[in-house]
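**Student:** In the part that follows, the structures are each spelled out as structure tokens.
Rule-based calculations on the coordinates, nothing more; no lab input. The model shown is predicted, which means the values in this text are computed figures rather than measured ones. Cβ atoms are built from the backbone, for glycine too; each structure is taken alone.
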Structure 1
Amino acid sequence: MDARFLGIPELAEAPSVAVVIDVMRAYTVAAWAFAQGAEKIVLAESLDDALALKARHPDWVALKDGPPAPGFDAVNSPGLLRSVDLGGRTVVQKTTAGTVGALAVKEASLVLCAGFVVAEATARILRSRGCDSVTFVVTGEDGRADEDLACAQYIARRTTETTTDATGFLRRAGASRAATELTEGVRRGAHPDDVALCLELDRFRFAMVATLEDELMVLRPHDVPSPTGTAAA
């Protein structure tokens, strides 16, 4: 498999297959939202767009980066979201980098959104579809965020080498700038458990696929058959 690792500014054209990585915290949060029962996640272009969607659909749950804000129901923190019942709900998500990365590749034939919590399921989709060329979008720090790059490199390696060990990749992510800022309380709208939750390898057995639906970029969980043929949960 030909794997490319690009930051959002380096995306000159839509790739055929894209894996958008945001470990801390957009796609860890998205995975937790699905685990808490969310039906789908709408990836918003801007904060204003998120609020406009919320205004049209008052039952939707709007979340954003940073501290709580009027009009938003939640913040982009897995530690805070894991206790919220989202059964059957639609979530509107707007973050600094993760949602931006997915929207930048919305014309790709396959868009997967991932973090360590869904790494194996993501690699399994790439293996099952025989993807020859995959662009990993490293969303943080214009492509330099080591937690995102480590996760992207791990998934890429895992796609072709199923015995790849995650220890070194997780160590890099844990020593990243984002992890340090979350641990030290630099980033607002966070929970003390956020870093640990973002580094929980394969916590969930589903992958997350984003597609255009009525001009909105919509993320949904995707069950991936396990090697033994048992459906993922």
Structure 2
Amino acid sequence: MLVWERPEPPERPTPAPLSRERIVRAAVRLADVDGLDAVSLRKVAAELDVGPMRLYGYIATKEELLDLMVDAVHSEIRPTGAGWREALSSLAETTRQAARQHEWLADLIGGRPQLGPNTLAGGDAVLAAMGDIELEIVVPAVAAVNAYVVGAVRREVAERRAERVSGMDKHEWQVAFGPYLLRTFATGRFPALARMVHDGPHLDPDETFRTGLQFVLDGIEARLPR
């Protein structure tokens, strides 16, 4: 029986009240501060001031805990809007916002489908907003948006982590490596790249994300029956 269907043990007021919700909230707090490496049943139990064995009545494995954490964050991912484009846009934007709030989410999205109630509710809302569009279009359209969002979110998170590791923000990185690129481009070996760097648009992360999303949505719209 999956964790979503398995009943919780009866409440025990001492030494500390416990529930799956409290366990998941504690795990999310740990992950938000120190990443997924900070999450284990032992560390979560310490955060709740209970013995690790008490948690096993609620959660059998760390994998179940991670599934519950992802589903808890999916309560923050809420597609809204009357039409398909608005629903898919809000799905993308709120997923990105959730990953900025909970950076560890980028490590867990994009794998096997999540089956928790919050995740299923979000998916149902998106499909409902697609209205009468044929499923032959709806299914790959939603998959395309999800693939774009997962890739974009993971890239943003990877860049932030690289900044922390290197100690250089984007401007400092450009100052450090700019002279090398100028010397390389001056050889004439990479004319297309040189033109992009010199003449291309320099978008901030928000503009980059939203522009790419509009490209995906425009492609979907082009496939819809007129």
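**Student:** Out of 1, 2, which one gives 31 for relative contact order in percent (Cα under 8 Å, 6 or more apart) as computed from the coordinates?
**Tutor:** Considering all the candidates, the number was obtained from 1.
**Student:** Right, something else. When distance in nm of label points 7 Å out along Cα→Cβ at positions 5 and 157 is compared over structures 1, 2, which one is greatest?
**Tutor:** Looking at the calculated values, the largest one is 2.
**Student:** Work out which structure the value 0.20 belongs to, where FRET efficiency 1/(1 + (r/R0)^6) of positions 53 and 149 (r between Cβ atoms, R0 = 30 Å, to 0.05) was derived from one of 1, 2.
**Tutor:** Only structure 2 yields this read-out.
**Student:** If helix-only ellipticity at 222 nm (-39500 (n - 2.57) for each DSSP H run of 4 or more, over all residues; to 500) computes to -21500, which of 1, 2 did it come from?
**Tutor:** 2
**Student:** In addition: When Rg/Rh (Cα atoms, Kirkwood Rh) is computed for each of 1, 2, which one produces 1.07?
**Tutor:** Corresponding structure: 2.
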